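> Please find the structures below.
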Structure 1
Amino acid sequence: METVVAIVLAGGAGERLLPLTMERAKAAAPFGGEFRIIDFTLSNCVNSGLRHIFVLTQYRSTSLLRHIQDGWGISSSGLGDFIYCVPAQQKHGTDWYHGTADAVRQNVDLLRAHDLADVLILSADHIYKMDYRQMLSYHREKKTDVTVAAIRVRKEQAAGRLGVIEVDSDYRMVGFEEKPAQPKTMPEAPDYALGSMGVYIFRSGALKDILGMTGDDFGQELIPQALEKGYGLFVYDYEKMNSIADSVVTVENGRRTKTVVARARDSSYWRDVGTIDTYYEANMDLVGVDPAFNLYGEKWPIRTYQRAFPPSKCVLGGRALESLVSDGCIISGGTVLYSILSPGVVVERDALIEHSIIFDDVVIEPNAKVRWAIIDKGVEIQADVTIGYDHEADRKRGCTVSPNGIVVVPKGLKISSLGSSVKQAQFFESGLDIIGQHISSKTPAPVTSSGPGAVHPGFATQTQNIL
């Protein structure tokens, strides 16, 4: 991989993820308790042996830059390895980036110092595991100018969200349309379209030529132009060709056996987390006995920065069932069901959290109840408050409710039982000052839950991708 450089596009504002992106870039949004969204793309790079990486940032990038600096320090001038964050610098005039291609065009000078055969261009805001070496081998075998990774998605899921590709029998691209309202479907699967994953490999010379074309976005403008001008474009069938070898555990008669399989089940998993509802669904894919996306494999680790926290604990009858609980959490007489707790969360006596994602350093006070919700960092849910039970009341408190009924509580909000909400003046992300201050003395209330197979009403009719 010495002749390949990766460019990770991490400057997106993520308007459809508001309010989670009110104070952070989309790529910096927390995911799965311990991680940020960008960690999955960067882990794929490092696990693929790719260690020459430029991360292009723009929108509200402070937390993203800090996260990469603290958690991704692979740079070594002696070994030649690096992950460099490159902020938007108005290199061409006074404008910021106008699109994906314009971001690369404004930073093409970064590539001149390297003897490159190919350039890998990646989106920073998708959840998946991919061995880029396999796609690079395919690209070079085809001796093509551009290779685009693609995945089958239901046509209604592709509409207005993904670039849609047409291919011939050899998977040569013959058509491309960016985010069409009526996607063209696959002849052999009329309910499905072939969607672009935002993963491109360009032959370095072809990239220079294509960037010289008119337009600022790869999918919207340059890929269709390259197709019209006769450049060679092939499509990489991610679902069929991507293969992640990883460890799996089987349990028989109480005995655990760990084996390594050549192709783990989540080798074909890919999720666009561009909306609150898709973000919520992808997080929930991590929860359960046999999750759709496995964080526990040893051969393809997902790396991140982690603050120094003590172990989590459940005390005074507190419990967490079918949930992910990060370090530094205290469940003190409360109950957590089918949920994800990020570091430093405190759940007090008789509090109940169901089917929810709780970000760092949130405090859930006694007898509060939260369901079908995403609670951003530093929020304080005071005693007896309910979230997710009355959407109109949630909106009046300053919360956002998604089309499928997921309630999002903005960062740093303090919600009282009187119905008022106050944005806390200052929020520090250490969290350590919270732990140990909330010890309770009552036993938990009886568990009330809709069970392990529960589905939020808004998701009841939604179908999953065939992967």
Structure 2
Amino acid sequence: MKHFLSFLIIILVGITAGAQNFKVTLQAPQYQSGIAFLTYHMGKNLNIEDSAAVSSNGTAIFTAKRKLPPGIYAIVLPGKRISVDFFVDKEQQISIKLDTTDLINKTVVTGAKENILFQQYQQYVEVKGKLMEVERQAYLKSTTKKDSTLHEANYLKLNKELNDYREGIVKNNANSMMAVLLNAMKEPQGLNKKMVTRNDSLENYYYYKAHYWDGITLMDDRIIRTPFFLPKFEKYYREVLSPQSDSIIKEIDYQLLFARNNQEVYKFMLNWLTDEYMNPKYMGQDAILVHLFEKYHSKGLTSWLNEKQQEAISRRAYMLMSNLIGLKAADLEMIDTAGRPAPLYKLAADYTIVVFWDPTCGHCKTELPRLDSIYRASWKKHGVKMYAVLSGDPKEDLKKEWTKYIREHNMADWTNVYQTKEMETAIADAKKPGFRQLYDITLTPTIYLLDKEKRIIGKKLTLEQLHELLLVKWDTKTKLK
């Protein structure tokens, strides 16, 4: 599940419109054999589009009865140590003649005019880059303030010239792939002011966020197959946006609304977002996957996914729907160690810690004594109560081991409960979700924190996270008095 993206993104390969054939001809006289690969950039990876054998005269031909999606492609030469980048857009009959002694200056790409500007840019950057490195090294070796000031000034001048050159390309060739590439590379600038107060920081953040996508349109699928768009997209959702699920959901809907005008961008974004929040990094973000499922996947808006992929997303969403932060926890109809009914909602407490555990689980055997120790030392006097659910393999009879562990570890002041096989069978026959689905129990121990009304205020917490959350709740409650 963690790597769901790998088989979501891969389905984008080769999904194109039109019946035009592509043909990319490689001429590399330094090679007389081996396999060359036609690949495209997507983030940090090169993804294989096609392969071809290199003939004795150094020629390899990549061709198929379909159109290549636009983006930055690369020919990877035999041996996989050398590659050369080029642009693909509307023109699909491309020839690449290269000389491995100087790939930047001696490579000639014909048949696609977008590559003229790209090659000019590469050659300019190579020259400026070398000059900048000379100044950087001279700065590092400077022995006087005068020398260091001189080389720093020279470096900054060269860097400005490089940035001005890039800005000129974007301004004068706004619709070119080179402009798309440079805009995707660009890091938005913050406000030119010192961060003194909290308001200064907030103003800077909102300015940065507002200009993060300047120059980039989500209606242009050329941005997908570049080294820069995926990292930029990842950073936006992982670092720029607030981790609050409501904020992220609002931004997702806004961006997908624009992306719907370009099916390839829409697919790419929705696939990545689904994978990202399948197993979220922050508590409460599972609401994002549920939203994606309810608004997009369940509405038939992801027809490119196969049945197995759709089933995996549906199953995960249904596992999360009933245990989102802020919802009232599902009641648990259980019996205690003496065989008496002990439903969750009969346990009155300001805070209830619900622990799903297994007496045969090694991690449980380590964590439960620690949990009990801090419960006795701190939580119990604050009116916290423990509700512990036997959650081992339902095919195994663990009652004997369960009661033995409770007895040996003196957990009698916990409410220890379980379901009989007959109870589980009755729930299944009635086609009702079991507690494992209701609480998304995929591993043990799993810990939930409920408030007085049995609303979920914390889930899947470590002992340390649980303690910190309780301290915050108690502190807030004290301040409100």
Structure 3
Amino acid sequence: MPPSNRVSTGRVAVVIRQALRRHRAALGGRPIVLAVSGGPDSLGLLLAAAAVRGRPELVAAHFSPGLRPSADPRAARLVKRVAASLGIALEHGSAHAGPSEEAARDARYGFLAEVAAAHGASAVVTAHTQDDQAETLLLRLTRGAGLRGAGAMRELSERAAGGARLTLLRPLLGVSRAEMASVCEEAGIEPVHDGSNRRLRYARNRVRSRVMRELAHINPNAAGALARFADSAQADDALLRTMAAEAIQGHETREDGRVAWRRRALSELPEPLLARVLASAWEHVAGAGAALSAAKLGAAARLIRRPGGGELALGRGARLVVEQETCALGAASTERIPLVAGPLAVPGVTHAGPWIATVSAGEPRELDPAAVTGKGWRAALDADQAGAGLRLRARARGDRFQPLGMDQPVRLQDVLVNAKVPRGERDDLPLVVSDRGIAWVPGVRVAQWAVVTAATRRVVEVSLERGAQARD
């Protein structure tokens, strides 16, 4: 068919050009990789992209997963012939991924990431169509997706592939499968059809061949209507994400692999905003594109709002830790160095696991008020009242402590909770004890009976550091 009559090709080329313009800041004018399987959608993508005026450099990439022994060689030959006729470079890869569709998909994206890296490409362009978008939406709704899931596929997104981050551009989410078939027809090309698309054991095929056909009886443009709903869901979700980020601003801190908040700021958020704050934090910890299930988000919200605190395992070795005043989401520590209990050298320096204790002894002198109370990481103790046998140890079940200002001992657990010592740090907190009991809870208080007074004749000063960095 003469080029002037390639109406569908021209329409699809305009759609691709518009998508490239929308995302030119992210793409930066660098080459783009076209994922071409040999089917009608991806061949149509290749043909239409070649017709885009002012396009960046194109690289076609074809991958044979080994799932179709008879069709794979034909598809590879066809893609090679079409790419050559268009003057577009082609990269070919293959693997025997086994019978699993998921394994084949992972292998394919791993190959595409390698091609993109080799050519300095900004993105991989896939041929997902409006029909694919409608099917994805229905599948996600069937599995209980919320508003974000109802957004289905995004035009520009990222995913992990082969240990790298891969940028994906899907410019055809508003183009029908029938239009892409017309592009191939206009070029006189017969695509290779994947026979596995007719197998009803795959959920997507069942939606495609049965559900979508029934919906078309109700609305001939059901796929377009569903795709437009996905677009609306994306826009609404984006607005809620913006509102969530604004609501938590100033109450959130982020570092590598961890996000922390003031608990009150989280607990006061409406449910839709809280869910998006947590979802954003999870992407920061687990990687772009990672998502928490609705069940996990609901459990996290309940933990944050209920009295007390606790922990929630989120998967991938990460957890949400809720304290009295703070919440943190991040990787569970796997490098905990336990406190080594033992006597303190008086005077001298003692190494006890991750802690370094420095002790001096002498006559009373003018002391830092914080050292007298023990609220920091240095404390002054009445040596005679503290008695002999100063040592370090972790807390133990049944510990009682008489903090400065109290007449009677109370449960150490209550002291730590009231002092807002994070739950995850309580077992590692070093206690300075003597034969008389707990003389100092670092960062909290010295014992009432060990405080330095005007009657004190000898003073023992203890300072604690974690590793080489002072804690105060």
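> Which one of 1, 2, 3 has Cα extents along the principal axes in Å, for residues 243-330 alone, as calculated from the coordinates, equal to 28, 26, 23?
Corresponding structure: 3.
> For log10 I(q)/I(0) by the Debye sum over Cα atoms at q = 0.11, 0.20 Å⁻¹, for residues 187-290 alone, the calculated result is -0.38, -1.11, so let me know which of 1, 2, 3 that is. If you can, show how the numbers build up before the last one.
Details: 1: -0.59, -1.18; 2: -0.38, -1.11; 3: -0.62, -1.01.
Label of the source structure: 2.
Since every read-out is calculated from the coordinates, none of them should be taken as a lab result. Model, not experiment: these values are computed from the prediction.
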